[in-house]
Structure 1
Amino acid sequence: MLKRKSDLLSHHEREDIDSWLARYPADKKQSALLAALRAVMHEDHYLSREKMDAVADYLGLPEIAVYEVASFYSMYEMDAKAAAKYSISVCTNVSCMLCGSDVILDHVEKKLGIKLGESTPDGKFFLKVEEECLAACSSAPMMQVNHVYHTHLTPEKVDEILDGLE
């Protein structure tokens, strides 16, 4: 039986969070919040309300403080339908758009047989809703796969990247 909400955190999640907590003064636990959310999302591929509550309990923060951060940053997935092994974000902002991100996005959708906001039936890929900017304008067009940047994309390069994922 759970005594505290933070009991939901796995041993690995606690170790990862603790390694970040060690970098900050004891009274500044909130400084480790971004890393704590990343650690929790790593295992489940999305942030459930229960896991966010567990992080809040573990760090001694109000639950709303965790929800605010998780909902603000696009790197965090809060929807179970996004719980795919690989999360893909194609930048569609001006620089990428002018360099052909529309062609890249169309290619990814056709290759995977899904549209923005959908997952493949096997749960391997999730195509995130359009990203406003991923800050790689000089290397456009670009996409992220699980937060790893891939730049100077062509349809052929996208195929190499996606086909290379297990």
Structure 2
Amino acid sequence: MTRVRLFRREDAPAVAELIERCLREVNSRDYPAELIERMCAHFTTERLAQLAVERQVFVAEWDEVVGTVSRDGNKVFTMFVHPGAIGRGVGRRLIGHVEELAAADGFDHMETGASITGHGFYRRLGYVDVRTSDTEFGLNHILRKPLSRQGGPGESA
């Protein structure tokens, strides 16, 4: 069972290690080595602790941290799943969690920037391409997904 909870400062080393492993083992299929090195250097323990101040960061756990995602309003950021957990519902659970929170906050859609590596994942979850952009970390796919609003008592959803 995948448990999703808020990131705690003491999670930063495990999350940094998870991101680095994912970048080196998975994203490296789609990006050159120098870009992977820059991405790894960006997601330090200190940077992750700072991100947790700027936005909501969540971790997925089994016996250890197996995934992470962050959210700012209706925007998804920093989605990574341990290479050994890919295809086992961790990413789907993390995205579902932040989508539910955004819908409960009144947002009607979710938006994310996806790497070449993550693009297909978001498409399978119902996200549609809006545009592409170039970033310091290469090509970024901007995708959007409508959210169904949760009705309150006596309301139809």
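Each reported figure results from applying straightforward, stated rules to the coordinates on display, with no laboratory input. Owing to the predicted nature of the structure, the values given are computational and were not obtained by experimental measurement. Cβ atoms are built from the backbone, for glycine too; each structure is taken alone.
Name the one structure among 1, 2 that distance in nm of label points 7 Å out along Cα→Cβ at positions 17 and 137 of 2.1 was derived from. Of the structures listed, the value fits 2. Looking across 1, 2, the calculation of distance in nm of label points 7 Å out along Cα→Cβ at positions 33 and 113 that yields 2.7 traces back to 2. Hey, Cα extents along the principal axes in Å derived from one of 1, 2 reads 51, 33, 25; which structure? Going label by label, the one that fits is 1.
Here FRET efficiency 1/(1 + (r/R0)^6) of positions 41 and 105 (r between Cβ atoms, R0 = 30 Å, to 0.05) is compared for structures 1, 2. The highest value is that of 1. In this comparison of 1, 2, the computed figure -12500 for helix-only ellipticity at 222 nm (-39500 (n - 2.57) for each DSSP H run of 4 or more, over all residues; to 500) is attributed to 1.
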